[in-house]
Structure formats: structure tokens, C-alpha cells
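Nothing in this text is a laboratory measurement; each read-out follows from the coordinates by a stated rule. Everything quoted here is computed from the prediction, not taken from an experiment. Cβ atoms are built from the backbone, for glycine too; each structure is taken alone.
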Structure P
Amino acid sequence: MKLEEFEKYKDEVIKLRRDFHMHPELGFEEERTSGIVRDYLNDLGIETRIMAKTGVVGEINNGGDKRIAIRADMDALPINEENDVPYKSKIPGKMHACGHDAHTAMLLVTAKILSQMKFEGNVRFIFQPAEEGLNGAKRMVEEGAIDGVDSIFGLHVWAHLPTGNIAISPGPVLANVDLFRIAINGKGGHGASPHETVDPIVASSYIISSLQSIVSRNVNPRKSAVITVGRINGGTAFNIISEKVEFEGTVRTFDEDIHNLIEERIRELVENESRAFGVEAKIEYEYLNYATVNDENLARIGRRVAARIMNVVEQEPDMGGEDFSEYARLIPGLFAFLGARNEERGIIYPHHNPRFNIDEDALIYGVAFEVNMAFELLKN
């Protein structure tokens, strides 16, 4: 189907997106959102089931052996919106600052269009909760969201790419996301008598500085990796040497060998530095998201389909993370980035910014891609 054939759905997808935008809900709290999704699908004659507390799965079953899935995430962020728009968030401290409202709206309209068409095969619609740091995808997988599915794809509106463009690339597109927490315990005392203490602040400062050498001196310069310390907490007054310092950060990688190497080096470095300063250290290290890796065949099909509708571009792998990886590591997956930037309209702010917004003209491009991609995958 050509892009022009989708224009009649433009007002509906915008209306849905604005409604979700005005009523943002955080991860595993998407009661209102999932209720609207469920009612909308049921009105189309699509049976639904609840998964992962607030997730919704619907399916069109038209027979045949093939079953594909399309995924949208639904959760918002704990951010106070600063946009002055008619559809501004009505919930203080909560905002759709990453575009999940758009993802949900696009997939609903996609489901509507597909429900009115004839085709052989089965399409599953996955409306997932809690993408933002809570790994709702893992819960969905554990509860059977992709059981029997041959392949899956999803879209993410992208603030860095102008409307009318889509980025589809094979291989890694988003990074492994790890979280580390480190607690340094010393012996507190008066700031005027440091010789009577074991100072965890000094030890922590050396450890944090040394962490930056792991990438620069252990990782091949042609490979990508990031270590960032994002939070540090220690001390109670200017003249007191604290008993304890806690800090935490993130590691981003694509290559699994580098992924493992960095964890190992962090543990070694903290142990050695702690011993040198006479402090005790405790490390917690968590794998939050696997790298999102696009199936090469799906990427090839996706580029061919998208080229009929809009401009297709390549994109360098991004150090951001996505729990779409939970699906794509089990079955062939494709995660594409839909341009939603419009500098003339002032839509220029990045994801997770209190002034993030999207060019709503992008929504119909997304619906057109999802519908055409579903048909192409069922045909092939």
C-alpha cells in the first residue's frame, strides 16, 4: 500500500497519541493505557490477553503456518513536562519523553487496518509495559508473548532523524546495558585528624578515576565501549571523614567478549585499589539489557519495504539500550528508527528531555511501514 492510502488514518493516530501523551503512566502502572488498548482491539474483533501485569497481547489468526509479531512499548518517564502544547501531560512529574505514546498509537491503527484486510497468516500485536529500565520485555517473554512467533519487529520514533526518514541497519543497533553499584567502607573521624581514619572518599575518587582507564587501555580502539559513573553519595559535613561512600554507573558495549572483559576488569580494579587504601569494597553488577541485534534478512526486507514509503538511511550503532533485545535474541528481530524531528517546528529536543516532542506527521509513516512490513513478512 502506498503512503497516500494511509492519510485517512492520520487524524485518528494523532488523536490516540495525544490522549496517551496527556495521561502518562510509569512502568507496570499502565492500567489506563492497557485498558484503552484492550478495548480498542476487542472492538476490532481481536481477542486479547493480559501479560506482565499491564501488558496486552492481541492476535489476528487467519490460518497458515506463519506467525509474526509487532511490538510497541507503553510506559512513560518520571519527568515533569515543560512543553507548552494543548496535549501537555496532565500528570505532574510524569511524561512521555521517549515516544512510547506514539508507538502505542501507531500499532493500534496498524491493527485496525490489518483487521480489515484479507491475508493468510497470523499477526500478533505486543503492547509491552515497563521498557524504561524495568525490562518488561523479559516478563512478556517469560509469560509466552512470543511463543510460536517466527519473527518480530518494532519501531522507535527517533529525535535525531528528520520526519520522512527511517534508519534500518543489520547487526547491532543498541548496546548491552549493565549497572554497577559500589560501596566503599572505611573508618570515619574528624577531618583535622585524617591519620586516625580510613578515608573512603579519597579511595572512591581514585577508583572512579581509574575506571576510565579500562576502556582506553583494555578495549581495542576500533571497538566501542563506555563506562560512566552517574551517581555518588558520601559524607555528612565539611569537617567529617565519612564512614562510607556509595556510587553507581553504567557500562555500554556491543561485543560480548568486551562485555565480559569490562566486568572482570572493574572487579579487579576495585579490589586492588581498595586493598591499597585499606578500605572494604562491595560490588553489585547487573545485566539490565542485552544488545539489540537486527537479523540481517529482516533488515534487508525492512529496507526494501520502507523504500517504497520514505527515505531509508544507515545508522551507526547507538550506545542506548532497549529491552526489545529480549525478543530479538530468541527469534529473528528487527528494530527500526523512525524519523520524528522537525527543526522548523522547533521539534529538536532529545529523548528523556522535559521538552521532548515528536513531529506528528511521522506517525502515518510508521503505520504505513508496519502494515506493509507485516504483509511482506507473511508473503515471504
Structure Q
Amino acid sequence: MILVTHAYSRVNLGDALLVDETVALLRRLFPAEGEIVVAALDAASFAHHVQTLQVPGTAGCQRLSQLVPVGLGMCSAVLGKFPYARFDALAHKITLIVAVGGAYWRTGNPVATAKMMAAHFPQLLWAAQQNIPTIYLPQSVGPLYGVAGQLIKNKLGNIDVVCVRDDLSHYELSSLTNIHRFPDLAILKLARHFAGCQSASPQGKIFLSARPIHQKHLRHAYGQQLQRLRHALPQAEVITQSFGRNNNDENFYRQLGWETPCRTLDDLAAANEKGVMISVRLHGALQAMTQGIPAIHLSYERKGYGAYQDLDLMPWLHPVADFDVARVATQALETLKDPQPFWQRVEARMPQIREKEQALLQLIAQTASGAAGVVKNS
């Protein structure tokens, strides 16, 4: 049995993409493996696709109740134990633990820290205590501040292999010896499907996919910039990427006075629609590329910079709160008219990305066999 940890919910299409790619990768690499179990905060949302395990804890803790999961996480680190009975019951069957990629290791503010300590830290602690090969697929890690940040770093050091997907995360964990730099799994998917992308013809419309931003220092300026961008591109169609409780795009659009409901990228794929995407969500941008749609990314986190560096697409990346509206609007229109400069850069990087995928597959196989392991300590 392979246990996949740290999944969230299929209502967030980016998280669903990473879980799907993780499961597909494992099935390609271990075709004889009978069971793959996904441990998720919203296990029911994945149940039609794979066996699931409900993660105990709270995903939406608020205000004073945040202190409870944080305290539990801190105490579990000190005591070296956490009551994960469902995980313990399967431990004798598990041959490999694989953590999905994402951006869940950060302690930049109290809310993010509380959610992480409630939902994710116990899973890391449990994995670090098991005598089971464990690999964390490409992550964005940090910032790691304070006691909680140091606890995360210490426990990541007790995992066999931790993969990161951006240079800043690699730097933040540079004191550890088990860190490896790889592209995001969605980029590896893009490389496998790229033959259809480069033939995309200039057609279609401009799509805009935004999302709520929770960083207080960005929120106001970000909302104003989005309104200016819609004014500059009135023909753009707004697309939604997440329906989650805390990351519901359409709720955010209604706060901006935009019309809902909206179509999704899956809807565009079903209709075989092309064009140009302007996306705040990184995986919205990467999924659009996989569908043959060039994507401009308005980035709010290190993961966006890492992905667009890997693809040599930095001219199409802009900071989310202070991007040049006129420049982004012009770039969208120019890319719609002639997408080849965009695709040529991507095409040039594909051999390197495919080599990275083979290296990652080899590393996972080595980890499963125990060849890439570290000595785990509780």
C-alpha cells in the first residue's frame, strides 16, 4: 500500500490536479501496487477516484479556536506523539509514504500557522516517526518563522527525501541534506502533453482567472489592480478555479461586483476553446498551458516565480499587487495575436523538464527501495 498524504479537496482544482498527478505518477511507477490511499482533509471529494482516508483535525479554525490546534501541534512535537489512530491502523501495510506537492509549509502569519499546525504538521510528525520510506513531492516551503517554523524544518530533516519547486524554498532549507529541486508536477504534465500546445493557433478570447488574496498588505491594492485590468480588457471572460470555503473564487468576484456564475478551465477544455489566460492561480496558468492556452501569471507567492523560471517565461510573470495594467493588457492582446514567442520559450525548455521528470521517477523508486533514505528520528 502507498499512502498519499497532505491532500486537501477536489473543490480546489489546483489541489485536485496535484493529487491526480501524484496518483497517476505512482501508478505508472508501481503498476503492481495494489492500493493507493489518499489522506485528505476532504476525503469524500476524492472517493470516486481512489481509496481515501479522512484526516483528523480542523481545516477552518477561526479566532481563539486557532490556539487549540496550534497547541496540539506544539505539544505533539514535544511529546513525539499525535493521536492518528487511522494512520496507525494502516502502518503495517504501508510500503511508501508520498506527500503531495503544494504550498502548505509556511508560518508567515498566525492564521496560516494555525491552519498548518492543525491540518498538516501532525501528518509530517507521523511520517517522520515511521520506519517507512517517505518522499515529499515538489513543495514551496516558507517563510518559516518562529518556533513553529523551526519545528517544521526539524521534522522535514527527518524525512527521507524532500523535493522543492522553487529556488527560495531550496535556500530556506539549505541547511538540510535531503533537499532536491524539481519542477512542479503540473509542469511535468505539461511536458508530457506539449505536442498539442505548440500547434495552438491565434484565436479565441482573453480569459481572466483571479482568486481571493488573504495577505492584508496585498489585498486592497490587488483588488484595485484587478478592477483596472477588467476596465482595460472589457472583452475578457472571467473564469473560476476554486469553489472551496476559504478560497471561493466566485464569492470573491461578487465582492468585486463581477457577474457570476463563471465557467471553469474544464469547461473550456470540453468546448476546445483557445485564447490567452491571465491567471492569479499558478495551477490555473499551468492547466491552461496544458490545454494549449498561453498564460500570463500574476504571482503572489514564490511558487509562481519558480514555475515560470523553470519554463523560461519570466516576461509573462508579473507581481500581483503592483503589475503594470497597461503592459499586461497589451501583452495579452499581443500573445492572442501571435502566441509563438510564448510557445517557443516553452518548447526550448521541454527536453530539460523531461529529464527532470525521469530523475524524479528514479528518486521515488530509490526512496521506495530505501536507497535514498535518512535515519528517521522522532
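Looking just at mean count of other Cβ atoms within 10 Å over residues 7-14, which of the labels P, Q belongs to the structure with the highest value? Largest one: structure Q.
Matching task: 1.05 is the computed value of Rg/Rh (Cα atoms, Kirkwood Rh). Pick the structure from P, Q. Working shown, then result.
Values: P: 1.05; Q: 0.96.
Going through each structure in turn, the value belongs to P.
So relative contact order in percent (Cα under 8 Å, 6 or more apart), computed for just one structure, reads 17; which one of P, Q is that? Let's see the in-between values first.
Values: P: 24; Q: 17.
The read-out was computed on structure Q.
When mean projected area of the Cα convex hull in nm², for residues 55-270 alone is computed for each of P, Q, the one that comes out at 18.1 is P. Among candidates P, Q, the computation of FRET efficiency 1/(1 + (r/R0)^6) of positions 103 and 351 (r between Cβ atoms, R0 = 25 Å, to 0.05) that gave 0.35 used structure Q. As an exercise: distance in nm of label points 7 Å out along Cα→Cβ at positions 135 and 335, calculated from one structure in P, Q, equals 3.1. Which structure is it? Computing distance in nm of label points 7 Å out along Cα→Cβ at positions 135 and 335 on every structure in P, Q gives 3.1 only for Q. Among candidates P, Q, the computation of helix-only ellipticity at 222 nm (-39500 (n - 2.57) for each DSSP H run of 4 or more, over all residues; to 500) that gave -10500 used structure P.
Assuming 5.9 is distance in nm of label points 7 Å out along Cα→Cβ at positions 15 and 279 as calculated from a single structure, say which of P, Q it is. Checking each candidate, the match is P.
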